[in-house]
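Computed from the coordinates by the stated procedures, all read-outs in this text should not be read as laboratory data. Here the structure is a predicted model, which is why all the values come from computation and not from measurement.
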Structure I
Amino acid sequence: MSNPVDAFMAKIIVKNPGEVEFHQAVKEVAESIMPFIQENPKYLYPKILERIAEPERIIIFRVPWMDDKGEIQINRGYRIEMNSAIGPYKGGLRFHPTVNLGILKFLAFEQVFKNSLTTLPMGGGKGGSDFDPKGKTDNEVMRFCQSFMNELFRHIGANTDVPAGDIGVGSREIGYMFGQYKKLKNEFTGVLTGKGLEWGGSLIRPEATGYGQVYFAEEMLNTRGDSLKDKICTVSGSGNVAQFATEKAIQMGAKVVTLSDSSGYIYDADGIDEEKLAFVMNLKNVKRGRIKEYADKYRCKYVEGKSTPWDVPCQVALPAATQNEINGADAETLIKNGCFVVSEGSNMPSTPDAIEVFLKHRILYGPGKAANAGGVATSGLEMSQNSMRLPWTRQEVDNRLHQIMKDIHATCVKFGKEKDNYINYVNGANIGGFVKVAEAMLAQGLV
């Protein structure tokens, strides 16, 4: 008899040819969940996992716009509405040249489980475009966003699908898209999250993914009677998630020694403090410069041409850049150099080989769908505030975020604890996220 995971994956690959990131995401989940489904056959006959792996709807559309030279440009827009069993579709929009159907399907699939784990009523979705905002003027970005929304507005809504930001989509892009949606629909509703504070946004939303990543690392350490205090942390990336993971780690007494971008990474053995982090935030968010300028200013080590810092000794690794940034060899190097905690801020940053290494060595490994769920959780809190038309204080939102990360951790422990008391957070996150969605799908019938 063939392995049920292999049989399941063979069908997925035939149906979704060439979408390697999607295959990787589905296989990782299937390997965790298939034994659980075999033990709970009520999920087997209705083919719940097969249905979760098939998007409810995929929208692909043309996005024509005019650049500042009067040249017509044409991009492609997407929205993957993956699963709405427990709430409106929810997930970011990514503007980046690498965006394609397979990457968005992987992200949307992951989002279903992540959103389920938050305990909030949100389904899973993802979207975006192969448009690159880098090097574009504000007017060019505005014209693109307006054209993008001219089609997307037909498919989203506060009770249907609520997009947010992702790579390449920050407050500027959200603002332009929200303005166009409001004009087209003639209504002011919470259709996008990540909005400005003056017009329906939530405090802590920019910080949420990075903060949540660090809160999750602390929860994992607590299971061993330990904490982040005095731990050496390596962080990859230097964008939103990396910046706020660094900020929260510093606040919790850790020493962050690396940041990176696509050109290379910096290694500051003295540690990145609040003043240095403020320089990075200005460099990346305002000047849109390269991380090498940090090394020039603070006279620390800069490794050119290597965008990941996983050869730097640390106890805690906080990947916060992009998918598949830690491979098997990186994972072995991390562990050899003393790392025993990995908490993922980016989506699927560890390859299957790396995950195998982490689990073999029984380290504290928090997969992205659990560890980086703070961002979408706070988007859910923004939706709640929009529905009530009431803003919450910074402290109230941060407290709710912290509690959600504790609850996600507790779910992972419940479904992931093995006979020797080792917590397999991969199984815990996958099974915990699956059960809630599966029960809702069973209750709602074959739709």
Structure II
Amino acid sequence: MNPMIDTTRRNFLGNVTTGLMGIGLQQLQASEISARPARPAKAKRVLQIFCPGAASHMDLWEHKPVLEKMHDRPLPGEDVVSFMGKNGPLMKSPWAFKPVGESGKMFTTLLPHMAQHVDDMAFFHGMHSQTNTHGPGCVFVNTGHPTEGFPSAGAWISHGLGSMNDNLPTYVAIPDIRGEPPNGKANWSNGFLPAQHQAIMMAAHQPIRNLARPHGVSEVEEKTTRDLLGFLNEHYANQRAEESVLRARIKAYELAARMQLSAPDVSDLSSEPEHMHKLYGTDSPNRLKSAYARNCILVRRLLERGVRYVNIYCSSRASGVDGLLNWDAHKTLKSDYERHGPIFDQPTAALLTDLKQSGLMEDTLVLWTTEFGRMPTRQENSSGRDHNPDGFTLWLMGAGVKGGVSYGATDDFGRRAEQNPTTIWEFYSTVLHILGLDYDTLSWYHNGLDRRLTDVHGRVIHEVLV
């Protein structure tokens, strides 16, 4: 029989297998090809600041004068809403708002240091979420999906743009000294993307482990061992060129070796001049503020050394004591935020000032995020606010961003996104656009679907772009 037309069962199955392998390879290649800038980028690195606990939009970013007029009255036009408990009457913000900057935006007096940057910020006041629970909410804002297992925005951008340096990670997550955020490492996971895109955890209070050379091993011995391992790994990988995971793992180990020299340098804050420590507030007697301030200095040092994406957290997971560890102020909003506000305010404002003065802000995009908002009412028998997934604020700043603007708004009470309601998918569509990436083509084939950061949604909000 002519082998060209041999239709035996064995040959048929062999041809099918070969064909499927080709399809799989094509899809993998398509994933890599899609991860390329689609247009000139305005920014090349990202700083994401995350305040876990659902920081209140109407107490920090969006002024609601109607709340001041109708304080202690029932929320009109709506039955009592219960997310985490029964809600009582409307409650005004405990802090006055005043106009700041050339834009004259009404801004909370709780954050006097952050007020100096208002003219550079673009606020998304019409955000809304799919969930009112902290864990899924944090994961949703970080990954575009309310369930675990999906890549974070930092992982997608690592995939899309790659590394800008040889000796440090592409993506770094900096947890708060008080602990990890709700759902922990799922917030900076690589999901189904290759493992090299997962964030490396480090912090000023938590240096990367196992970087020091083992005691008794000389520098010459270590270098000789690395050279031998490099030779053997390269030889082994070349014989198995189809195993891309193996190549990625080898690269990860090589990066870890190079980080033995670079990581201790970047985390050595003693080289910072005294005036920088004072600017950030590392000398504060407040242990939590000084720890967060040191993390903010670490952020700048990572960005200036070519780390593509840095994700810093200010506060952590929920606690048994209301509002103690994060911004989840159900019972005592005023005392809780008077604890969290000063920790966040000076160090964050100093970081933004430092990025401007150093020139880094010219090609850095800054995101401020939280998982959802708070209710305009106080919870029954308390002076705190319940969860509110139907309206909250996020903001952008830096390269490619039109400062001093507000896009969207909640209603007069801050209850629901009313003007230009915006989703996290539109928020990240805009972020990717600034980075020169197309939200519709940055994808990865997984379980039969071309997955994206923006899921099946997306729209660039051009009103906040320069």
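The value -11000 for helix-only ellipticity at 222 nm (-39500 (n - 2.57) for each DSSP H run of 4 or more, over all residues; to 500) was derived from one model only; which of I, II is it? Structure II accounts for this read-out. Computing Cα Rg over 2.2 N^0.38 Å gives 1.08 for which of I, II? Going through each structure in turn, the value belongs to II. Each of I, II could give relative contact order in percent (Cα under 8 Å, 6 or more apart), but the derived value 15 comes from I.
Taking P(r) over Cα pairs in 10 Å bins from 0, in percent, for residues 306-353 alone from the coordinates of each of I, II, which one would give 30, 63, 6? Answer by label: I.
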